[in-house]
Every structure is written in C-alpha cells, then in structure tokens.
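Just so it is clear, none of the values below were taken in a lab; they were calculated from the coordinates. No experiment lies behind these values; they were computed from the predicted model shown. Cβ atoms are built from the backbone, for glycine too; each structure is taken alone.
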Structure P
Amino acid sequence: MRAQPDLTAAVRVIVDKIDASIPKQYQGETIKMFVGGGIAANYHCGTRYTEDIDASFSKRLLLNFAELNVPYTRRDGSSSFLYLDPNYNASFALLHEDFEVDAIEWKELGNEQRRVHVYVFSPEDLAVSKIARFSEQDREDIKNLAGCGLIDAAQVEKRASAALKNFIGNVKPVQTNIETACRDIAETRKLF
C-alpha cells in the first residue's frame with residue numbers, strides 16, 4: 001500500500017459516516033465496499049489524488065450522498081474534498097466476474113471497528129476497469145501500476161479478455177484499448 005495519508009484519512013471519515021448510517025439493529029453479514037478508480041490507484045501507487053470514491057457494495061444501501069463528502073488538505077497544502085460518487089456503477093466498467101473475490105482488504109482503514117469493510121480492486125482488475133473508457137487519466141493509472149511492478153501485459157490481457165466475454169455491446173474499440181494498454185504496460189515495464 002502506497003496510499004497518501006491525507007487521502008486515506010479522508011476515505012476513513014467517509015467510510016465511518018457510511019457505517020454510522022447503518023441502523024444499529026442490523027445484524028447481517030459484513031458489508032463489503034469495493035473501491036476502484038482514483039482511490040484504488042492512490043492505494044496501489046500513491047501517484048495521484050482524486051475527489052471521488054468509485055465504489056460498489058455487497059449489500060444495497062440507502063445513503064444520503066450529500067453527507068458523504070469531506071474536505072481535506074493535501075500533502076502540498078492545497079485544499080480539496082472527497083465524496084462518494086453517487087453515479088458510479090460497476091455494471092458499466094469492464095470487470096472480471098471475480099473482481100470482488102480478488103479484491104484486497106484495506107486493513108489500514110480500521111475495518112475491524114465497523115460493519116463496513118473496505119476492499120480495493122486488485123492491480124489487474126483496476127487496470128482492466130480502466131480499459132473500456134480509457135481516458136488519458138486511465139492510461140496514466142495503468143502505466144503507474146506497471147511502473148510500480150504491480151501488473152504485466154500478459155496478466156492484464158488475460159484478465160481483460162476473460163472480462164470481455166461478459167461484455168455486451170460493440171467490443172471492437174475495447175479490444176483495441178486492450179492492445180494499446182498492453183503495449184503501454186510492456187513499454188513501461190522496460191523502463192524499470
């Protein structure tokens with residue numbers, strides 16, 4: 001884990017707020033929060049900041065999203081904020097069907113103290129999740145994962161191709177993105 005401490009602290013506050021919103025009488029199993037996007041990139045590489053948390057949950061939750069934001073100060077002294085993105089939907093990302101099984105528990109957040117436990121996408125699944133949209137930021141995140149030695153082209157190609165089998169729609173652009181991402185990963189790995 002290379003997550004920036006200031007961003008980690010802001011994530012902790014939001015998860016505490018989510019946990020506090022769960023009725024006291026809830027006696028069900030632990031609620032798992034699966035985090036991707038910029039927070040997962042920061043967790044694995046410590047390379048960038050983000051203002052939103054892209055997350056899905058193992059249970060259906062009724063949340064007051066207006067309360068799930070937190071101001072914080074970045075390491076460089078600049079002010080920022082973090083919020084839980086109400087528009088994130090894992091159904092629209094290219095994701096392997098086992099992404100939840102392979103997610104990594106973020107133990108440093110104090111999961112044992114609450115009913116909501118945070119899990120971060122594995123490096124391979126984080127890279128795969130960025131391939132369908134493949135913005136410049138997504139490409140940079142994938143290169144950073146490769147630069148940290150967390151992924152290689154063969155792993156990502158295998159995982160993305162398996163995920164693509166469950167993808168409905170025009171897969172040609174995504175196949176091109178997989179090829180480009182794998183070239184980027186191979187080139188980045190050569191530099192380290």
Structure Q
Amino acid sequence: MRKKAFVLGAALAVALGGGLAWTQARKPINRKCPLKPDVRVDPELTVVYNGKPIGLCCTDCVDKWKKNPSAYFASVKADAHLPQEPEGYTGAKEALDAGKGGPYLVVILFDDKGPKSAALLKAVSDPNAEAAVANCAYARVEFKKDSEAAKLLSVSEGGTLVFVDPRPSPPKVLKSLTAATPAAVIKEVNEGRKALEK
C-alpha cells in the first residue's frame with residue numbers, strides 16, 4: 001500500500017512539475033507587439049517561434065503573424081525580463097485627469113533623486129510590478145514640497161509612491177509608501193483597483 005501511494009505521489013509531482021514548466025515557458029519574452037511596436041502584448045496571446053514564446057497584442061496580429069512569422073520575428077525585442085519604468089504621464093495633473101476619465105487607479109512617484117526614490121523607481125520598474133502599474137495612470141514627478149500636487153495628495157517628502165482614487169474631488173489617496181518591494185507595489189495596485197470597482 002505504501003509503495004502505491006509513493007508511486008502515485010511521484011507521478012502527481014511529475015505531472016504538476018511538467019504543468020508548471022509548461023506554464024512558465026509560455027510567458028512571452030517581449031513586452032511590445034512586433035507588429036504594433038507601440039502596443040503592449042496581451043500575455044494570453046502568444047505564439048511559439050524558434051522555441052520562444054512571442055507575445056502579440058490582439059487576434060488580428062496573431063493571424064498576421066501566422067501567415068509570415070519570419071517577416072515579424074526580427075522586430076521581437078526580448079525585454080520582458082528586464083526592469084523598465086512604466087510608461088506614464090508627464091505630470092500628476094495629467095495622470096489624475098486620465099485616471100478620472102477611465103476610471104483608472106492613479107500611481108504617482110514623487111521623486112527627489114534620493115535613495116528612497118531610486119528604490120521605489122526600481123520597485124515599479126520590476127517586470128512584474130511594471131506590468132501591473134501599466135494598467136494604471138502612472139506619473140513620476142519631481143517632488144517639490146509646495147507644489148500643487150504634493151499639497152493635493154498630502155505628500156510631505158520625496159521618495160513617496162501614492163496610489164490614488166481620482167474620482168472624488170479632491171482625489172482620495174488610498175495608500176502612500178516610502179519603501180516598497182515589487183510585490184508590495186503589485187499588492188497595492190490590486191487593492192486599489194478593487195477599491196475603484198466598488
């Protein structure tokens with residue numbers, strides 16, 4: 001009886017391990033669509049070419065890719081594993097206006113060029129955190145204590161990352177962080193997005 005349980009357990013472990021390896025192998029190697037270089041890929045829309053999972057942005061691009069993959073492969077930039085700051089707005093007002101129009105969660109990094117700011121920038125630039133923040137209205141702004149944005153969002157020091165519900169007037173700060181890991185950024189994005197769904 002013990003032998004059967006051991007064999008069954010080993011088989012289950014191999015099956016689960018194989019499934020995890022397959023799932024990880026399907027994660028696209030690229031952030032942007034090779035057919036539309038300004039558009040982020042949809043991680044669910046991947047094709048395998050030369051043994052590499054290539055992300056595409058839409059089913060139209062999948063269809064075009066399948067017709068002539070070698071023509072598009074040269075445009076694939078394998079950058080999904082590299083840190084990259086999320087694309088964002090030039091200022092806090094622009095991010096808040098865009099967030100209100102969505103509505104989207106707004107994420108603003110008040111940067112004072114100090115070590116706390118650098119650590120927060122590194123956290124939001126992590127590939128996993130960047131993918132989460134990319135679905136928000138993001139801005140990195142220079143911290144100035146008397147700036148309109150700092151006063152509006154009650155930010156008193158540089159090196160502060162705020163997660164904001166832009167819908168009320170004034171906008172509601174859901175969370176302020178002066179230190180964060182990529183996992184903490186992802187957690188706050190997910191919680192902030194849930195708050196906006198209520």
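Some observations on this one:
- Highest-scoring label, criterion being distance in nm of label points 7 Å out along Cα→Cβ at positions 70 and 158, among P, Q: Q
- A value of -0.71, -0.93, -0.99 for log10 I(q)/I(0) by the Debye sum over Cα atoms at q = 0.12, 0.15, 0.16 Å⁻¹, calculated from one of P, Q, originates in structure Q.
- Highest-scoring entry among P, Q, by relative contact order in percent (Cα under 8 Å, 6 or more apart), is P.
- Answer label among P, Q for the case where Rg and Dmax of the Cα atoms in Å, for residues 142-181 alone, calculated from the coordinates, equals 11.0, 33: P
- Among P, Q, structure where Cα extents along the principal axes in Å, for residues 62-109 alone as derived comes to 39, 25, 19: P
- With distance in nm of label points 7 Å out along Cα→Cβ at positions 54 and 174 computed over the structures P, Q, the top value is the one for Q, the highest of the group.
- Top of P, Q by distance in nm of label points 7 Å out along Cα→Cβ at positions 46 and 118, largest first: Q
- Label whose coordinates, when distance in nm of label points 7 Å out along Cα→Cβ at positions 38 and 102 is calculated, return 2.6 (choices P, Q): P
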